[in-house]
Structure I
Amino acid sequence: MLSLKELTYKGVQNMGLGDKLKAKRLQAGITQAEFARKLGFENNGYVSDIENNKYAPKEEKLRAWARELGMPWEEMQDLVFEAEVEKLGINDPAFTMMFKDVPDLTYEEKQSILMAYQEVLKARAKKAQGKEKQQ
């Protein structure tokens, strides 16, 4: 079975958080119904909705998800952050490499950098629009 990184590098890009969570569950060899029971649900509807990106789970559910998969909370936060970056369509290799080069950033620090980067992109777009109007 392919790892999440292999899935990403083999062309399965822009996976939503649900897709990433499903990949982790499948890597652990747990069925959706079995996993739903581990999380305390009577059926797999909740897990299915999350894995199909219908909505994102709240932090307490993500913590339970990580716990049941034996994932450190920091790894779960990395998955959430990666999904957020992909959702925003940020595909700048330099931006993503920055996080690999500084692996000890907290989730909050990564979020701050992401928000600052978004502001830079907005400013660039606004500046480009201004130049177009001048021409």
Structure II
Amino acid sequence: MAVDESDKEKTVGFFKDSVSPLMQNFIQVLIYNHRANLFYDIIVDCLNRLEKETNRFVVTISSAHPLTDEQKERLLPLIEKKMSLKVRSIKEQIDEELIGGFVIFANHKTIDVSIKQQLRVVKENLK
């Protein structure tokens, strides 16, 4: 289905006050070249490249219960040291199946100190 020029102009205008001129131009090029469907993938790829270039990553911490701010602050230097990276931000997930402890994911690395993992190791050792 073709999108007419006035709809393209409205779409570009929608972003005018909320993004930089460079980003406006980028969006405009995508829209006018019928590549708007690639916008999300391009942004995700750019963010991934930025993380690698700056060594600053979003860190996901899964735990059975919400972590306090104090616990997160104490974990930050440990995460940075063990994973050899800088924490850009923390994304927290609750996973009651972990029973206790936590699992940390960043830059394709995992640190699993959950009770679920410890029980799995004990079970394997008993075989």
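We did not get these values from a lab; they are worked out from the coordinates using the rules stated. The structure displayed is predicted, hence computed values, not measured ones. Cβ atoms are built from the backbone, for glycine too; each structure is taken alone.
Given a value of 1.18 for Rg/Rh (Cα atoms, Kirkwood Rh), point me to the structure among I, II it was derived from.
Values: I: 1.06; II: 1.18.
Source structure: II.
With mean count of other Cβ atoms within 10 Å over residues 63-70 computed per structure, which member of I, II shows the largest figure?
Numbers: I: 15.6; II: 11.9.
Going through I, II one by one, mean count of other Cβ atoms within 10 Å over residues 63-70 peaks for structure I.
So helix-only ellipticity at 222 nm (-39500 (n - 2.57) for each DSSP H run of 4 or more, over all residues; to 500), computed for just one structure, reads -21500; which one of I, II is that? Numbers along the way, then the final one.
Numbers: I: -21500; II: -16000.
Answer for the origin of the read-out: I.
Please state which of the structures I, II yields 10.8 when mean count of other Cβ atoms within 10 Å over residues 39-46 is computed from it.
Values: I: 13.4; II: 10.8.
Source structure: II.
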